[in-house]
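The structures considered in this document are given below.
Read-outs: derived from the displayed coordinates by stated rules, not from any lab. All values reported here derive from a predicted model rather than from experimental measurement. Cβ atoms are built from the backbone, for glycine too; each structure is taken alone.
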Structure I
Amino acid sequence: MLLLLMLCRNFEIYSVRETLQNIQDRFNDKFNYDYTFLNDEPFTNDFIYLITTLIPKGKLNFGLIPVDHWSYPDHINITHV
């Protein structure tokens, strides 16, 4: 199964929409790959609505990445990263 994966956050909605519009116009209108969006907090209803209105015929999945998978492990010194 092929899909397009995007890591994004709710506050990035307008840049996400701009990026998706470019992907749709240049590529995905021909191939209709599914999209999966992953976030470190639950997606807001506004985010989901604004994405579904942009890509009404596509299959969209919205997922949550646990904080311990999104951030650095405890043994990593963040000041040196």
Structure II
Amino acid sequence: MSTLTLDIPDTLNAALKAASVRRQIPLSTLVREVLEKALVAEAPQPNAADHWLSHWYGKWPDMPKVTDGEARLAHLLKKHLS
């Protein structure tokens, strides 16, 4: 595990210490939990299309045949289904 040193305002430090005492957990554990929650909330959430594609990704035994005039379709099929 890595160690991170940072400067925080005194009021934030006091709030973290109070929450640590109230929850009866070490200050470092509290800070890790808060940082993890903030990063998860910031991460992009998958939409319905992403969910559907993840279910079918790589499950087609053979790529559908496409003509030269369907370059965009060929690109999308290759990108999302192979």
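The value -8500 for helix-only ellipticity at 222 nm (-39500 (n - 2.57) for each DSSP H run of 4 or more, over all residues; to 500) was derived from one model only; which of I, II is it?
Values: I: -8500; II: -19000.
Clearly, the read-out refers to I.
Taking distance in nm of label points 7 Å out along Cα→Cβ at positions 14 and 70 as the criterion, the highest value among I, II goes to II.
Say we calculate distance in nm of label points 7 Å out along Cα→Cβ at positions 6 and 22 for every structure; which of I, II gives the highest result?
Working: I: 1.1; II: 2.0.
Evaluating distance in nm of label points 7 Å out along Cα→Cβ at positions 6 and 22 on every structure, the highest lands on II.
Each of structures I, II was scored by relative contact order in percent (Cα under 8 Å, 6 or more apart); the highest score is held by I.
Tell me which of I, II gives 17.4 when you compute Kirkwood radius over Cα pairs in Å.
Values: I: 14.0; II: 17.4.
Answer by label: II.
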